[in-house]
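Student: Below: a set of structures, written as structure tokens.
Computed from the coordinates by the stated procedures, all read-outs in this text should not be read as laboratory data. Treat the numbers as computed from the prediction; the structure is a model and nothing was measured. Cβ atoms are built from the backbone, for glycine too; each structure is taken alone.
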Structure I
Amino acid sequence: MKKAIVSAAVLFGALGSAHAQMTIYGLIDASYGKSLYSDVFTNDKADFHSGGDNGSSEGNSTTRIGLKGSTDLGSGIKANFRFESNGITSDGNINSPTLGRQAWLGFSGAFGEVRLGRQDSVSFQTMIDYDFNGASNGVSAWGYSAVAPWLPGRQSRSLQYISPSFGGLTAHVGFVAEGNRGTNATGGTAENVFSGAVKYAAGPLSVAASVQTKEFSNTKQFYSVAGSYDLGIVKGSLGYADGGKFVDGGTGKGISLGLVAPIAGFNVGALYGRNADSDMKIDSYEVFVNTEIFKNTIAYAEFGSWKSDGAAFRAATGAKADGTGAAIGVIYVF
């Protein structure tokens, strides 16, 4: 019986593949420089990097490769999937877990989309567009100050629903079961994680809010709000995030600001993040410029600065009091 089931699965897989639309895609980030992570935590020197070096902390974007597909199941329903590698290092290795960025199956139609598997958090998918430098690996002012509205990271075994747009309004909800996740590094026990977000975008205005309950008994819930407005000559964003007190297992709280403008064919921008948690006291900013030099090819330069006056945070993480990071590079998307 088991052999028959396997044979049937192979047969149906072969039949289905004839109708599936599959795409191999990826991104390669090649740069020279040193990230804030390398300066603040490891004292590394500047070097040539792939976007997967140092746990994908170098350059602007993460070098990766992926496979995605979609199959029309009839009645307006599609089956969708995506498998995407973690960062690929300069040595050609793939950071663990190998398929650490995306590995999910979903179904979509007029009702919206449902996905199950490893994927970006609800907050990240809703809020990332407000970061005009795409959450830079090396110098993200919002990420390194821990006040990014998109801060919660990827989640495994995540069930998510994304609604269709209703006059510019969309909703996104997610659930990760307590399951067998056990305890974290500091002894907290896993809890059921619920998340939700709403976003409204119409014309030059976009606003959003997100919330995620705590993942372990000794961590904190996260919530954020953000908005942007495009004046044509310049686009601005403003956000606020609260992940709870650092000493209580949280990520602190604070504001995020951003500006970007098209100037003579270049995108020129700056972002600032301030974590006001008394145990962290982090200020960070980044400036960046990028432009498309060939089809699917972007050249960029970026610089970031970081400073923390929080004694508790620095003692717990081994961070220096201040640091800088910079990179010049090329991103090729295929």
Structure II
Amino acid sequence: MKVRCSQLKDITILGIETSCDETSAAVAVNGRAILSNIISSQVDLHGKFGGVVPEIASRKHVELVLPVINQALEEACVEAKDVDAVGVTYGPGLVGALLVGLSAAKGIAYVLNKPLIGVHHIEGHIAANYLENPLLEPPFICLVASGGHSHIVYVKGFKSFEIMGRTKDDAAGEAFDKIARAIGLGYPGGPLIDKTAVNGNSKAIEFPRVYFQGGSLDFSFSGLKTAVLNYLGNMKQKGEKIVIEDLCASFQQAVVDVLVKNTVEAALVREAGKIALAGGVAANSLLRRCMKEAAEKKGIEVYYPKPVLCTDNAAMIASAAFFEYKSGNTADLCLNAIPGLKLGD
């Protein structure tokens, strides 16, 4: 696919992502077109523990990272020497996992004498929308919702971001995982709750929605999580039947209501005519539907990537790296992992 680009030549980026439990490598052109996107997930490996075990994740990355990179290059029909730069996630994430990807990226960049580009993981999630929607350009509001992040970001430019809201405790995806574990659905919780909720009544149980005063667009899901756990405890204590489908539907609706309301409000505050979704929770079917319905009532367009680009993947890292490359932002071999990296750092 030929994409619009101000460069005189196409820029091909090799992207590497190992921030959590997906080992991924991808090749993308001009931040808009995917030539390959290989993802090796560890979901089955960590599922029996109910969540990601950092040490196990790191060891698996060591085993997989080079084969995954080779597969990405082969599928893209690109030789390593022909890429223009190597982009890699350096934070936020699990420090051991990040270091594996960084080590591989540094080695490749050094041997091939190619620029090394450090990519912020959240910027990568935002950039996934450029791959799905090649004509999308800032400014727009982006809701980044995943297991580790819940951010409302005003994307002023490809490299200019303003955080308008963030979680004060649990991220949305983290809340999904904890509730799924509590009711015995397994891991990862988001897709399992989404699937189970289809057959439930979202009005069966009234769970709390937390909104802050003073114009704050921040999130808090710890109270909702506690309310669900208390409901489970009370029902078991009274010996009453718990309808899992209704519980999932009611819990999911409570999360989505808050995400949608705050995101649409942010768009109205910034007079932004576009909203994009990003992160694992962006694959949630109810969130997509409710966001689209609420935004369209205000004349706002909604964009979101296909599910494979919502979860952690290297194509989004290659896309974000392209915009760093265009801005002249490259790193040296001293680039280190920053597990707690904040957007804008």
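Student: If relative contact order in percent (Cα under 8 Å, 6 or more apart) comes out at 16 when worked out from the coordinates, which of I, II was used? If you can, show how the numbers build up before the last one.
Tutor: Details: I: 16; II: 25.
Structure I accounts for this read-out.
Student: On FRET efficiency 1/(1 + (r/R0)^6) of positions 171 and 187 (r between Cβ atoms, R0 = 35 Å, to 0.05), which of the structures labelled I, II is highest? Intermediate results must be reported in sequence, preceding the final value.
Tutor: Working: I: 0.50; II: 1.00.
Answer by largest value of FRET efficiency 1/(1 + (r/R0)^6) of positions 171 and 187 (r between Cβ atoms, R0 = 35 Å, to 0.05): II.
Student: Using P(r) over Cα pairs in 5 Å bins from 0, in percent, for residues 107-306 alone as the calculated read-out, with 1, 7, 15, 19, 18, 13, 10, 7, 4, 3, 1, 1, 0, 0 as its value, let me know the right label among I, II. List each step's numbers first, then the result.
Tutor: Working: I: 1, 8, 14, 17, 18, 16, 13, 8, 3, 1, 0; II: 1, 7, 15, 19, 18, 13, 10, 7, 4, 3, 1, 1, 0, 0.
This value belongs to structure II.
Student: Using the calculated result -3000 for helix-only ellipticity at 222 nm (-39500 (n - 2.57) for each DSSP H run of 4 or more, over all residues; to 500), pick out the matching structure from I, II.
Tutor: Working: I: -3000; II: -14000.
The structure behind it is I.
Student: Which of I, II yields 32, 22, 15 for semi-axes √(5λ) of the Cα gyration tensor in Å, for residues 27-210 alone, as computed? Don't jump to the answer; show the numbers that get you there.
Tutor: Values: I: 30, 20, 19; II: 32, 22, 15.
Of the options listed, only II reproduces it.
Student: Distance in nm of label points 7 Å out along Cα→Cβ at positions 51 and 283 computed as 3.1: which structure among I, II? Could you put the intermediate results ahead of the total?
Tutor: On the way: I: 3.1; II: 2.0.
The read-out comes from structure I.
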